[in-house]
1. Looking at structures P, Q, which one was distance in nm of label points 7 Å out along Cα→Cβ at positions 40 and 56 calculated from, given that it came out as 2.0?
2. For which of P, Q does Rg and Dmax of the Cα atoms in Å, calculated from the coordinates, equal 22.2, 83?
3. Have a look at P, Q and say which one yields 3.4 for distance in nm of label points 7 Å out along Cα→Cβ at positions 208 and 304, as calculated.
4. Of structures P, Q, which gives 0.20 when FRET efficiency 1/(1 + (r/R0)^6) of positions 96 and 280 (r between Cβ atoms, R0 = 35 Å, to 0.05) is computed from the coordinates?
5. Out of P, Q, which has the highest value for FRET efficiency 1/(1 + (r/R0)^6) of positions 184 and 256 (r between Cβ atoms, R0 = 30 Å, to 0.05)?
6. Name the one structure among P, Q that helix-only ellipticity at 222 nm (-39500 (n - 2.57) for each DSSP H run of 4 or more, over all residues; to 500) of -4500 was derived from.
7. With percent of Cα pairs over 20 Å apart, for residues 152-247 alone as the yardstick, tell me which of P, Q scores highest.
8. With relative contact order in percent (Cα under 8 Å, 6 or more apart) as the yardstick, tell me which of P, Q scores highest.
Structure P
Amino acid sequence: MKFNRLISGVALLSSLIFAGDSLRELATNNGLTPIPDNKKKLYKIIDPKGLLTPQKILLGKKLYFETRLSKASDISCASCHILDGGGDDNVPVAIGHKGAKNPHHLNSPTVYNAVFFDAQFWDGRSPDLEDQAKGPIQAPPEMAMTPKEAVKRINEIPQYVAEFKKAYNKDVKIDFDLITSTIGLYERTLVTPSPFDDYLNGDDKALNKAEKKGLRTFIRIGCTGCHTGIAIGGSMQPFDVGKDFKFAHLGDFKGGENGLVKVGTLRNITQTSPYFHNGSMDKLEDVVKEMAKIQLGKKITKSDIKDIVTFLKSLEGRKGDTSAPTLPPLKK
């Protein structure tokens, strides 16, 4: 009798283990990839050229929070990409210099996990974070700064000059490319591993039963047609901005030159409302329903929507130090 109970217990345990393996395999076979739980493996992805050092990261963080890189000295990268939240600003339209709104009614995307994106900006016009950092500083509706003035201001601050020399070398020339690339290097470190990653990395208990059910539903419905990879998004895909999308009229954005739009990451999605490139929807449940309709041509049930949203909550990640650094004074 005891032997039979032992056999039954082993069989039950085996079935649970294989069930976990089965769902992990289903997820990976559908293109879902975890953030590595090994720092060495992670850095091979976020820093393939081996450029990151503690000095560059700290300097990049200071520049990320530096308002003097904007024309009126009142806006920084951190103003629209708030690290204490989801890495965006939680407003429908990006707001910049003198309260200017984005002329195309574009929403600020998250900076978290952007290192895993195939391209940057909604139209994918920048290949990486270092290049992307040049755009907002120069854009008139954003920070409205000229490269020449940005370089002048940083070089006028002795502590920044000293920190650039320490981070790079004593003969380094502090130009616009170096300033923006240093910001980009810091942004490469803004990754947020979540319970979902813990699960895919082998921890069966990282997701509860409802979250695992939601993951299965997410895959079954077809969400992994666009939301894949480590970013669970970030690639360039067609987006139905025609008559089927109820908010297509909001703004004039139609994608990049080839009409493709960057797929938003689903990581920390519960913290980045409002949604879509034009910030047109507030509730995650409505977004899931709308995406199923316009991207997959499906009308999904309330139960499926609930399951998917439950899974999406498991993508809320662990953030590093989000506090603002002490910025150097103008003079010694």
Structure Q
Amino acid sequence: MFDGELVGDPALKITGAASLAEATAGEISFFANRKYMGAMRKTRASAVFVPPDFSEAIPAAQIRVSNPTKDFEQVLLKLAPNPITFAPGVHPSAIVDPSAQLGERVSIQPHAVIEAGARIGDGTVIGTGSYIGHETIIGPACLIYPRVTIRERTRIGSGVIIHSGAVIAADGFGFEVVDGRQEKIQQLGIVQIDDDVEIGANTTIDRARFGRTWIQQGVKIDNLVQIAHNVVVGKNSIIVAQTGISGSTRVGERVTMAGQVGIVGHVEIADGTVIAAQSGVSKSIPGGVWFGYPAVPIAEAKQQIAWLRRLGKLFARVKEIEKKLGL
């Protein structure tokens, strides 16, 4: 399948696939990162995909390939049950406005609601109980899982996956104090989601106050992420669970935000930036790896942590010196 090099018994029979830690006899696994060498040495897998330059002696057979992770995934797909498919057509319990336009092979599952003026592209699946708002456009080959809410005038490209519980285009959080009370600022913009985006369960992406909140091509968003009004997320960025991005922030391309990152509004994150878990971003970031609250370059953050951990010893030394000096 992969034009790899086998180091081991070609008659070996493989009947399953698992991680290094969980694999047993008869199963195949993969090794692609040296930090998992401990698990590699302990694995009970009968065979392992490894990089071409792997040189450690292990009991398991080795299949040397250029990309162990992707090749393992292909074997996993061969061994896995057939994927779930959805027959084209509209379930009798679904409510589809007569003015909605459905492409070829569209599948509308039970109790879904498609409002007036909506357009859904060829081969797209709308899951059970999902809501597609007025004049929303969804491109071809999208998968909208059950109980997703996509409000009015949203624009979604092709090949987009949105997981259950996600809410797309709720109002942005905008209020103004008038005569001592909070008055709502009308949120009149849209959400635009480009091709090949995946959005995790219970994630929320707010509509713009005006203009658009824009998730660009290839962005991958984890569960429980909040993206506020007028945010732009650049191509092929990754946003991990429980991250919150405040309004009008511009995130560059290929940015990685780890879990529970918080970003204030109206800042810019440069292309290729990595923000480590639980960091708080309070200003624009020019690139590199950042960590801490407030976030600083990773080298500076590590130095600050090291200083803090030495404070106890420093206090003890100061007390000893004061004692010697009779202070």
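A short reminder: the numbers here are calculations on the coordinates, not readings from a lab. Quick caveat, the model's predicted, so the values are computed rather than measured. Cβ atoms are built from the backbone, for glycine too; each structure is taken alone.
1. P
2. Value 22.2, 83 for Rg and Dmax of the Cα atoms in Å corresponds to P out of P, Q.
3. Q
4. It was calculated from structure Q.
5. P
6. Only one of P, Q returns -4500 for helix-only ellipticity at 222 nm (-39500 (n - 2.57) for each DSSP H run of 4 or more, over all residues; to 500), namely Q.
7. Answer by largest value of percent of Cα pairs over 20 Å apart, for residues 152-247 alone: P.
8. Top value of relative contact order in percent (Cα under 8 Å, 6 or more apart) goes to structure P.
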